[in-house]
Structure P
Amino acid sequence: MTDKPRFAILLSGCGVFDGAEIHEAVLTLLAIDRQGGVFQCFAPDIPQMHVIDHGTGEPTSETRNVLTEAARIARGAIADLATFDPAAFDALILPGGFGAAKNLCTFAVDGPECTVDPTVEAALTKARAVNLPIGALCIAPVVLAKVLGAGRLTIGSDKDVAAGIEAMGATHQETTHGEIVVDEGLRVVTSPCYMLDATVSQIAEGADNTVAALMDMIKEGQPRAAE
């Protein structure tokens with residue numbers, strides 16, 4: 001067992017248009033490493049909603065698996081989300097990318113009436129039950145809004161997505177590049193990242209600030225049972 005802070009990273013595939021946003025995912029891993037933590041990547045073993053040709057932006061006839069695709073980002077060191085045990089970790093982070101709104105949940109299609117993949121919902125519910133700090137980047141806060149039905153979150157300044165978050169019971173706070181919103185009560189940290197027209201260095205700033213805030217929560221003490 002390591003005495004370094006342990007982060008679980010929930011990926012939704014590989015590629016901005018149909019999976020996890022690669023810059024956000026990799027820069028989150030870098031931020032964790034640079035700030036003295038360790039990480040384990042997870043993904044649900046489910047089919048992607050669809051596959052997008054990232055050169056043309058058009059759907060293809062291919063079918064792909066979220067866990068298999070996410071393994072590309074994790075260099076093969078990935079685990080099925082069904083095996084996630086919050087007791088083995090100090091924090092959980094969801095990078096963004098359309099996969100968060102297409103594979104982890106159906107927000108991209110159904111808006112606030114979306115459903116969440118059962119494995120994803122179970123993992124987040126277990127994490128919340130022990131008050132595990134949770135971070136979410138870009139569009140991924142919509143998953144938290146649907147599962148938690150509460151909290152102060154940000155996806156930047158997109159009014160339609162912000163309205164969807166509020167329709168699911170959470171409160172949206174407008175932010176810009178690198179900024180984070182911290183809900184101390186729920187121990188949730190969110191940052192807009194590529195929900196804004198951003199540079200890669202601005203994505204790195206958002207990831208760094210998110211990880212730093214989660215590190216502060218970890219230092220406050222071990223995860224506590226939710227009230």
Structure Q
Amino acid sequence: MDLLFPRECFQCQQPLDLSHPGFVCESCFNQIVFNRGSCCSCCGRVLDSDAKDTPSNLICSNCLELNPYFNHGISLFAFTNTGRAFIHALKYRNGAYLRSDLVRIMQHEQERLQSIQGCTFVPVPLHFFRKWKRGYNQCEWITKALLHCIDGEWAPILRRTFNTPSQTSLTREERKQNVKGAFMMKTHRPLDCTKTYVLVDDVFTTGSTLNECAKVLHQHGAQNIRVFTLAHG
């Protein structure tokens with residue numbers, strides 16, 4: 001297939017060698033700004049001067065204001081450069097061809113994933129109409145890539161109750177109101193309080209969507225809720 005349809009980098013369009021895996025060249029991959037150093041224990045973003053040193057962990061100002069139902073978070077890279085382009089292609093341009101690169105990113109950050117080894121992973125759901133229109137849910141692709149790299153359980157237990165407008169252009173308060181009551185459990189059975197549930201999304205911006213999902217899990221008995229996102233915006 002490579003001989004008939006030579007691959008090129010999704011970002012810079014440079015031809016890729018036959019031995020090169022995926023669709024992200026080395027140069028563009030190296031432009032992904034992975035979150036390093038001191039990160040917020042709650043959402044995973046790199047901390048700056050607004051962080052507060054709590055008795056147990058460093059918490060960013062956004063999480064202090066959010067007062068989340070989740071208690072730990074990992075975010076792999078900043079929502080800039082190749083990272084932003086990668087997520088846009090994955091999310092809006094039918095990026096199924098990037099799934100091998102998604103696994104490559106996970107493998108690059110394998111050590112950081114050990115803290116969620118063996119957890120129960122819950123992809124943030126799309127409304128059925130939006131999923132039908134788009135043809136896929138990128139959060140499910142991210143979850144499957146995670147489970148390719150670490151052990152865990154796939155649990156699509158949430159559903160979206162109504163088709164909310166895109167969060168992209170909304171303010172913090174508008175985002176919060178936009179997703180209020182937008183999720184519910186697929187079953188009324190209580191969750192296993194001994195399990196650690198990890199909500200999986202593509203980008204952490206204000207955390208409104210993830211927190212609304214975490215609230216539903218908490219109401220159904222989950223005691224330990226975490227979040228995982230590819231990027232932090």
Structure R
Amino acid sequence: MTTTSTDHRADQDAAGSGGLRLLDVTLTLGDGDTAVTALDHVDLSVAPGEFVAVVGPSGSGKSSLLAVAGGLQRPTAGTVHVAGAELTALRDKERTATRRRHVGFVFQQSNLLASLTVREQLLLPLHIDGRLDNAARARAGELIEAVGLAHRAGSRPHQLSGGERQRAGLARALMTSPAVLLVDEPTSALDRVRSAEAVRLIAEQTREHRTATVMVTHDTAIMDAADRVHEMVDGRLS
């Protein structure tokens with residue numbers, strides 16, 4: 001991959017107190033003849049306040065990239081740095097704590113808790129982390145309104161449409177103002193207008209809160225919001 005001056009600045013910023021950096025990351029799944037290389041010597045640096053999109057065909061390694069970047073899966077080789085911490089050097093409990101405090105995930109499936117309302121979904125992470133206060137409650141209200149769910153704040157997941165659940169998941173991921181935001185196909189259940197609104201919100205939050213954001217997508221119409229676009233093919237990032 002050719003390195004530009006912008007890439008070099010991102011490397012420097014991501015290596016500091018914030019941002020995301022993957023260095024020579026490889027992920028091999030399975031053993032022997034059935035082994036599959038999901039990530040193949042991947043280098044990626046995303047500076048605080050930078051919005052990066054990753055595109056590529058199904059099975060190219062995009063979801064594996066997010067899983068490793070967020071500490072959900074250990075790479076076979078290489079290092080991952082999040083908000084100044086080397087995830088690959090941490091014990092499981094420490095990695096979980098770092099992920100909870102510094103990483104926000106937006107999955108294709110919202111993974112909302114069935115028993116909680118939309119508002120409660122947003123407040124739960126801060127409650128677990130001992131940071132639930134009036135400011136957090138106010139931010140929850142602002143985010144719920146920003147994703148167009150003010151009228152659904154008291155609803156539970158089974159009362160929401162697929163698009164509404166996806167928007168609730170986005171608001172929940174933004175709730176903690178994470179250092180790193182990892183977004184998997186954020187518009188798959190949204191119409192064109194809601195897609196544009198969701199991506200605009202991600203871009204705004206990225207810049208306002210100095211978040212290092214990586215979004216994987218098939219939707220070419222929303223790539224203009226990103227600062228950089230990378231392509232992933234057969235586990236390699238270009």
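Nothing in this text is a laboratory measurement; each read-out follows from the coordinates by a stated rule. Computed from a predicted model, the values in this text were never measured in an experiment. Cβ atoms are built from the backbone, for glycine too; each structure is taken alone.
Values computed for the structure shown
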{"read-out": "Label whose coordinates, when distance in nm of label points 7 Å out along Cα→Cβ at positions 96 and 136 is calculated, return 1.8 (choices P, Q, R)", "value": "R"}
{"read-out": "For 4.1 (distance in nm of label points 7 Å out along Cα→Cβ at positions 40 and 176, calculated) the corresponding structure among P, Q, R", "value": "P"}
